[in-house]
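We did not get these values from a lab; they are worked out from the coordinates using the rules stated. Everything numeric in this text was worked out from a predicted model, so none of it was measured. Cβ atoms are built from the backbone, for glycine too; each structure is taken alone.
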Structure 1
Amino acid sequence: MAVHRLNHAVLYVRDVERSVAFYRDVLGFRPLSDMAGLKGAAFLQAEGSSNDHDLGLFEVGAAAGPSQAGRQTVGLYHLAWEVETLADLKRIAAKLTDAGALAGASDHSTTKALYGADPDGIEFEVSWLVPADRITDEVRSGRTTIRPLDIDREIATYGADTRGGVGVSHALPV
């Protein structure tokens, strides 16, 4: 099986309208009206995506308990979406902060990552990948170290509009 990429994710949420508003207003997903025939369901597409949809949301109701994945049960920890530029990452950091949804920001050397949680506490990552031609020995040497992310410092280093390694993963020696 030759997997090329993740096509879409499906999440169970308490209130589909509240979740649509969050993913639309904070992360820029577009609700798809032509797929909105199911009661308590919504389908969204990420900006710039050519997928039929990138996110499916299904309402399970207000009484649903929080996910215990990774704490008491097995399950998915988080999804990670890539952005094209550090300017995009900075814009999303501000939106996550304004929404009270920013849970962390880490510099993983080759990946610059924001961590957030949606209104149901479902965690996700938004990241920018250092372009392959900009991965130096110095960048490689920090690969196993996680540091706090300073987006302005990264913009000074790589440029606000430098296209990251979107959709490209590079095996680097540990």
Structure 2
Amino acid sequence: MTEPFKVAVLMGSDSDLDRLQPCLDTLSAFDVPFEARVLSAHRTPAELIQFVEQAPSRNMGVFICAAGGAAHLAGVVAGHTTLPVVGIPMDNAPLGGLDALLATVQMPGGVPVATFAVGGGGPKNAALFAIRILGLSSPGLAEKLVQQRAAMATQVLKKDQRLQDKLSAAN
């Protein structure tokens, strides 16, 4: 049996961990193995590049990179791999993440980085996108995504029914 691909979750600072927890929780909920590391494009460039270059030998399939400020982490990773790279701009002071968003989305042609929302749903959506990528080669994982989508729809319809019941009772 082939070992499932893993996701590398990289953060520029350990202060990003709490905001990245929805990403890690989502990967865990789908039973997707991952490695989480604090590696900086600016403060540990040699270690970062070594990690990226060794990733295929450790069966990594996707990188998720979260960084604030100059947010070069995703771009540096993308420049050293052909694996998919997902960027999460972190909402740090003083610009609330606008600087990180711009740095992450303005990659030069030929160095793609899929970019997700600053704050809020960004970490969870980044994980779901990585799972979708891995689901292309894993029918079981793809089926879990279908089940997750159906469960979300059921939750929304239940909320709508509660609203309709409440509105009917008020009239």
Value 3.3, calculated as distance in nm of label points 7 Å out along Cα→Cβ at positions 74 and 114, assigned to which of 1, 2 | 1
Which structure, out of 1, 2, was mean projected area of the Cα convex hull in nm² derived from, given a value of 12.4?
-> 2
Volume of the Cα convex hull per residue in Å³, for residues 58-137 alone from the coordinates reads 128; which among 1, 2 = 1
Work out which structure the value -16000 belongs to, where helix-only ellipticity at 222 nm (-39500 (n - 2.57) for each DSSP H run of 4 or more, over all residues; to 500) was derived from one of 1, 2.
-> 2
Given 1.0 for distance in nm of label points 7 Å out along Cα→Cβ at positions 66 and 122, calculated: source structure among 1, 2 = 2
